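None of the figures in this text is laboratory data; all of them are computed from the coordinates on show. All figures in this text were calculated on a predicted structure; none of them were measured in a lab. Cβ atoms are built from the backbone, for glycine too; each structure is taken alone.
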Structure I
Amino acid sequence: MQQQSILAAVDLGSNSFRLQIARVENDQLYMLDGLREAVRLATGITEDKRLDKPAQQRALSCLQRFGERLRDLPREAVRAVGTNSLRVAKNAPEFLLQAEAALGFPIDVIAGREEARLIYLGVARALPQSDSKRLVMDIGGGSTEFIIGNGLHPLKLESLYMGSVSYSVRYFPDGKINKSSLKQAELAARSEVQAIASEYSTGHWDIAFGSSGTARVLCDILEQNGYSDGGITRAGLERLREQLLKAGDVNKLELPGLKPDRVPVLPGGYAVMYAAFCELGIDHMQPALGALREGLLYDLLGRFHHNDMREVTVQQFMRRYHVDSRQAARVARLADMLARQFMEGQISDEESNLLAWAARLHEIGISVAHSGYHKHTAYILANADMPGFSKTEQAHLSLLTLAHRGNLEKLRGKLDTADKLAQVLALRFAALIYRNRGEVELPAMQGHFSGTKFHLVLAPGWLVQNPLTEAALLEEMKQWKNFGVSMQVVEG
């Protein structure tokens, strides 16, 4: 992957959309520009878990403005991710098509624990080196992430479905704050945090940090009103609680440190923070400078410096599921060669990487059961926590591995682009050639794929010397014919 001098990250959060642009100097990033808009996507999630039209329009308008700022950057220099609201919304796939058109770049929806990993990376990069174990808490609009880490390495990751926007909408819909609504919000949040308290409570870490907007605004309020000498404290939160109840309405709050755009989501964010302090035994929390967008930038930088977290994850999965690494390497090499021929060299680095990772992981399902192992592989890759991978990337790996063997009918309607077809053809053929799981003296090959016609020329005499492979290829031709693709394998 070619090094880039400018990188950009776009965070489609449930409360705010953020754009961060940075300059690359060796292995360091220097922040150049940042934009933030309070889109409040989470307020548009209806009871039936769909994103309503007003929220979609706010989001699209914002992304168009971000897109204007990013217009001159190459695709590989920009990473855009969606978080909880886009994980939850049932109509997210349709909305994302419009969102990508507005932004001008692909948007990946990431899982909660992947969001937590990236948040920790952003926070840790902004902190001085330390041997201390750190608790990082990030209250977003729709979810809250908890991470315990040491140095740059996260040790435990968790994401809970509670956030400043979702709780404000649910428990303080009209902005009114009373003892009953505040208690309900706090108890609901405490119930969520209780599920992780045994592993995240005080004693498992040395120092606590709060990242993103809610933590920073609470810190500002406590410090500027004299409720805290520095940072967020439990005593300071309890004094703020008194002020919230005294005001009775979020719109009547007049507190130094409270910015106008944070007013509507303050009570929900407060309830989540106070619940965490109570359940995890936190007495003091420092605000952190980094967050998700900085983590995205450093993760993207790692991909250029051959330090791609996705490669680390693939290696870990191969060890965990006892993959035959030599067999995986054989299949990966042949699949890559064929895909480049079928796609006439127009395969991107990302497409090449995903195909290689699918080839190296295609047999992990054997650890579950040999019968139908490709189905087990596909399920694991679609649903497991895979640090570094987006949900879209995991879905692509799942599709390729599901498709690498067996009846093609299961793929009806799923291979919707010529590139996907070419990659599936390459992986199926590579797995078929190496079915005996040993070294094979490969013939010279020349492949061509037009989208509906597949043609592969092999060196003369090879099929005669490999009759079992020839029989398998004849069956493969029948499969593709029924699928609407003409497949010809000839010697010449």
Structure II
Amino acid sequence: MLSGAELQNLNVLAAQWVAPTVDYHGLAPELVLAGGLCLVLILDLFIDDRKKWLLSVISSFTLLAAMLPVLTLALSDVQVRSMFDGRYVVDNFSLVMKGVFLLSGYVVVLLSSSHVEQGEYWRGEYWFLLLTSLLGMLMMTSSRDLVSIFVALEFLSIPAYMLAAWRKRDEKSNEAGVKYFMLGVFASAVMLYGMSLLYGTTNSTLLVDIGSKITVDGEFSAVHALAVVFVVVGFAFKVSAVPFHTWAPDTYEGAPTPVTAFLSVASKAAGFVALVVLIYTAFPMAQDVWQPFIWVLSALTMTVGNVLALKQHNIVRMIAYSSISQGGFVLMPLAVAGMPNSGDSALRSVVLYMIIYAATNLGVFAVILSVSRKTRSGEISSFGGLFSYAPTLGVLMTLFMASLAGIPPLGGWIAKFVAFQSLLQSQSSWGYTLALVGAVNSVIAFGYYGNVMREIWMRPVPDGDTTPIKTPGSLAIALAITSTATLIFGVLPAVGLHFADLAEIAGAISR
């Protein structure tokens, strides 16, 4: 039994407690997505197997419905919505990235529809896990606290581990899931240790507080430096930066192709979002630690990814190393983000690169899925003579490969142009040297992208089989969306730059 004094103290505490203010409009995208994934899970229990295709329709409409509050929030007069004492923020930056994740997820649903229906999959669980991972990504864009960032990271990662091993009777798929899980758990442990050091030395998990307390009398301690490095290492795994990339090739090759597309685009972008938020909010005074570290990561990631991609014969494995290399190009502007002349332009280029890369890489996987339906092969040589019997797919694959290589007038060129521009604007030896490394790697990358284009246009058809390819409607829609976006961002670069400028990253994150 409580004494009278204890009861009185409890009454005083209860009177002082104020319920947190929840902005339901600000949380609407997450609430819609959460409602959709619960609906998928419940309906899966009651509908007949012959009607399971309805789950993919519900999943796609859920993602489109979640885009509506994103648009209304973007048009709202309220620029920044802060909840839970600044730990969850909805601003222009988070809205732009939520839009990227939702649209990327919608394209992944289109890629998955025919693939899942034809394979031996538990369809309800597949869509549930996919939507759950996307919900974690939406949470990541607004998280401004170490705890919420970690929860969002695990929310998006754990379903991804299961999706990678979704082909339960395939040894490669099992290997992909196990490698992804084991290395992911290790990276999470390292990152969590770094976060615990930050909390122990600053007595706060709020990123803004950490940013103001991370230095002592203007000096940066060794413990703080170790914490920053550990946290950056954790997210370097998520973006498959060298030398934390070893999971990517085997996981990409073994996972179902739509899952590989999802991991290479949405999951990678979520890692970059968290890295951007941490660098600009929690570590602005620690640039002497993370700037040279990210510089080395960027140079290594570009170079190693490109060199290893040149040796690949499997198209998905080649795209895996290509994805690693592209991650190095995204890291490139962040390596000079702490310099006065390139803070805003660096973050602007990161957002633009992620938007264009998402459109282009998803298009590549849409073509791979279409072609593999006929060839039943993952070899690059299986694309031989593609233009002669599937001219539309041949042209689109050429378009996507050229965009990844950075050839005008496709989206990839403006992404690389703005990234190099941010390096040159830094007016530093760091920026100039990394720009030189990036230029050399851009030339190297054309070697393996050009090899795919040569197969399409100049090589004979394997086995002389010129049977036309029948592309399902869902894949055709995905190809139309991704190719249109890749062309528009390249021909009309102001469109992509508008979304990057709309994010107002530096100002929005720092508030």
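What the table shows:
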| quantity | calculated |
| --- | --- |
| For 16.0 (mean count of other Cβ atoms within 10 Å over residues 93-100, calculated) the corresponding structure among I, II | I |
| Structure (I, II) behind the derived value 3.9 of distance in nm of label points 7 Å out along Cα→Cβ at positions 45 and 421 | I |
| Among I, II, which structure scores highest (criterion: FRET efficiency 1/(1 + (r/R0)^6) of positions 381 and 461 (r between Cβ atoms, R0 = 25 Å, to 0.05)) | II |
| At a computed -15000 (helix-only ellipticity at 222 nm (-39500 (n - 2.57) for each DSSP H run of 4 or more, over all residues; to 500)), which of I, II | I |
| Cα extents along the principal axes in Å, for residues 333-476 alone from the coordinates reads 46, 34, 27; which among I, II | I |
